[in-house]
Structure 1
Amino acid sequence: MLSVEGLDAFYGDVQVLKGVGLQVPKEQVVTVVGANAAGKTTTLRAISGVIGKVKGEISFEGQPLGERAAHERVALGLVHVPEGRRLFQFMTVEENLEMGCYPPEARKHKQESLERVYELLPRLYERRQQRAGSMSGGEQQMCAIGRGLMARPKLVMLDEPTLGLAPMLVEQVFDLVRQLRKQGLSVLLVEQNAKHALGVADHAYVLENGQIAIEGKGSDLLNDDDLKKAYLGM
């Protein structure tokens, strides 16, 4: 579904990613874990096309993304739910969800997508006329994910979806990730909660100082005590 090879990314003259390579197969959850400032968020930003200075090869469903703009990548089915939710705080929940229908093809299916999101996340239906900024952190995170789903993605990239959430809400987010996989979506998950992230992942990559340090099945990495100590501080 997604292939990344030799990815370098820069902020100005500072190189953040150095030869990153990863694969996301169809209908699988792939997670990227690592310490703060390892380059996890930059990896997603480079893939989604919001960083201007990148080198390497990124292809989606066999199509090289090359110089495609971020909105063109969304139209192909590659959707990025960024860290920090970034909702329109003074708009209602439903208005925020509708903003996810930016691609022309997604606009044709707005009502169908709304019904799907409300079925998947019934709390959003209850809050649909409420201002997004007045909801709890967990509800806002669900709204951000729901907005991403409104674009009808084939692969959704989630950046730190459990950041700042209570343990019970963390479980709900990972349950949602499992549901998305069952519905046929591919998921690329960046997450500091390594235990949960590796537990849900079909495959995982550990990022250290902008480079892939190790990769393997999520369950294998989760059970490797030496790895957890060396790379994840667990």
Structure 2
Amino acid sequence: MGGFMSENGQRILVALDFPSLDKASAVARPLRGKTGFKVGMELNTAAGTPAVVKEVGEDVFLDLKFHDIPNTVAGAVRAAAMHRVRILNVHCLGGQTMMEAARSAANEVFVTTKNYRPLVIGVTILTSHDRASLATIGIDPSLSMEEIVRKLTILAIESGLDGVVCSPKEITVVRKTACDEGFVIVTPGIRKSADPADDQKRTMSAREAIDLGASYLVIGRPIAQAADPVEAAEQFIAEIA
């Protein structure tokens, strides 16, 4: 089974949102062994999963949000899993059949490798969304954000996924819905209290998110763009210790 170590630092996934592997490596190298890393579409498109994993290590959450027909997603999950990333994700909005295909593909890798399977988690609602923006794409505006996330979490559980991605504001409803301490909650939108507003609309401090039941915290700009990323990471580690 995949997943990160349980130390507080390994609960922090530093977002390597960079346009090149060189820039990502400059941040990641001093943090290897201290934190995990989130690799998204920008860096993965620029460098490719094999090169990124080779450079930053296997403590990677591959955040590519697979959302396609079930067979295509299954193939993508197999390919990613063979690079031994710890966590990967799919979009819950892709539906139950797609999520079940992703889970089955990860299980096939476990059989092939005998002892390894990445955690497969489902993205609920992006932190850039609020109810107004969801209404523009046809989601019932009478539903609260918590209710939408609850419904998608149930779908992920029924599909056999290991957890979900949700904003800090929905951690509580996900924990109540899952009723399983092993169910993984990965939470982006983590900020320092003094940070200015940006394109993420549903944010929270690291300590608050951990107290509510988050498993892993995705932290980008507050660490990756700090003058001293190691010092910034250590401050977050101390905060959640």
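Could you figure out which one of 1, 2 the value 16.5 for mean count of other Cβ atoms within 10 Å over residues 99-106 was computed from?
Details: 1: 16.5; 2: 22.4.
The value was obtained from structure 1.
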Computing distance in nm of label points 7 Å out along Cα→Cβ at positions 43 and 203 gives 1.2 for which of 1, 2?
-> 1
Assuming -10000 is helix-only ellipticity at 222 nm (-39500 (n - 2.57) for each DSSP H run of 4 or more, over all residues; to 500) as calculated from a single structure, say which of 1, 2 it is.
-> 1
To which of 1, 2 does the computed value 28 (relative contact order in percent (Cα under 8 Å, 6 or more apart)) belong?
-> 1
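All of the numbers you see were taken from the coordinates with simple rules; none came from a lab. The structure displayed is predicted, hence computed values, not measured ones. Cβ atoms are built from the backbone, for glycine too; each structure is taken alone.
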